[in-house]
Structure 1
Amino acid sequence: MRLIAPSPAPSLDLTDIYGDPVVIGRGRRTLLCFFRDAACPFCNYRIYELTQQHKGLVALGLDIVAVFASSNEDVRRFVARHPRPFAVVADPTATAHLRYGIERSFLRKLKAVLTRVPTLLKGLGIVGLAGLKTNNLMPADFLIDEEGRIVETYYGSDAGDRIPFERVELFLARGLIKSRGLVPPPRMTAAA
């Protein structure tokens, strides 16, 4: 069942692929990303995008945690063969995926293959033909505040649908305003 924001983030006992503990939402804002499969071309392309955006996002106070429904070995082979500047977690039993209500859909996977061809091809360039044999889990992203509350949920409409970076940046901007005690200007209303 899908989670609804705002709500407390379900606790997870996570370790990254190197055995280090991963903490979510304790003192820092977090983008928690659930990925389908370590060989998924859409997932690997998003990891590439997160890697490219990481420096700017972390400067604004964001931690990124990527959770894959794959074995530690597969995550290392497909995702972590290039160093990643954020936590990458293997969830081979999909326990964390279940706690966050991650859905399965063959039809939505097929929709992504048919409608997101440029992204599919870029992702296949990263993972090769292994990317054609992946599971039917759908992606999801969660914006979690520094107190461990889910501020926004984003369940992908298909296998390649991820939260837009603009929404992540807005989440960070709101956090900066809150942390500095700034008050946003009043909203302008149209004259009646």
Structure 2
Amino acid sequence: MAKTPRTRTPSAGMEAALLDAAADILETEGPDALSVRGIAAAARVAPMGVYNHFESKNGIIEALFIQGFERLRDALAGIVDNKDPYEALREAGRRYRDLGLAHPKVYELMFMRTIPGFEPSEHALEVASRAFDALVAAVERAMTAGVIAGADPIATAWIIWSNVHGWVSLELMGMVEDQHDSFERSCTSLLKGLRA
């Protein structure tokens, strides 16, 4: 899937410009193309600008990792706007898939650790866990409403997450046909199995 590079606005700070440049390189050229020099050139700054804001290449990679999970957390937190707790869970799956398809290389960085030598810090892993907390809250809400069976909400959230993650990963690898309709059917089957 071709990725259109994101545009940067003049009002964006240097850190945001560097992060955008790194994300564009990752999405369009892949993880092997990420270098301090390349990121600096894409952001039109001296290489020292990268070190001033992120200390190292791994620092900017970690910032991309964190940004990905913050986007996911915000997307999942937004499902509370759906008054139907059952449909909110379906929407959670859709939003997860949409983010994966919109940012496939960042998705791979988040979940498949595609950059050799990069290990997220404890802080980065805490940010990642907060995205999961939003799904657990949605599961608890659906259980309280009686639309899915009462159980350990964390275990049920893991079932949902792993199912959707598996689907999105297969889709990104080009192993799934008729993606949208098949994804919807997969979500329907999963949630039917969790019905109260």
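Computed from the coordinates by the stated procedures, all read-outs in this text should not be read as laboratory data. All values derive from a computational prediction rather than experimental measurement. Cβ atoms are built from the backbone, for glycine too; each structure is taken alone.
General remarks:
- Computed 56, 43, 32 for Cα extents along the principal axes in Å - originating structure among 1, 2: 1
- Origin of the value 0.35, where FRET efficiency 1/(1 + (r/R0)^6) of positions 52 and 164 (r between Cβ atoms, R0 = 35 Å, to 0.05) was derived from one of 1, 2: 2
- With helix-only ellipticity at 222 nm (-39500 (n - 2.57) for each DSSP H run of 4 or more, over all residues; to 500) derived as -10500, matching label from 1, 2: 1
- Comparison of 1, 2 by distance in nm of label points 7 Å out along Cα→Cβ at positions 100 and 156 - largest value held by: 2
- Here relative contact order in percent (Cα under 8 Å, 6 or more apart) is compared for structures 1, 2. The highest value is that of 1.
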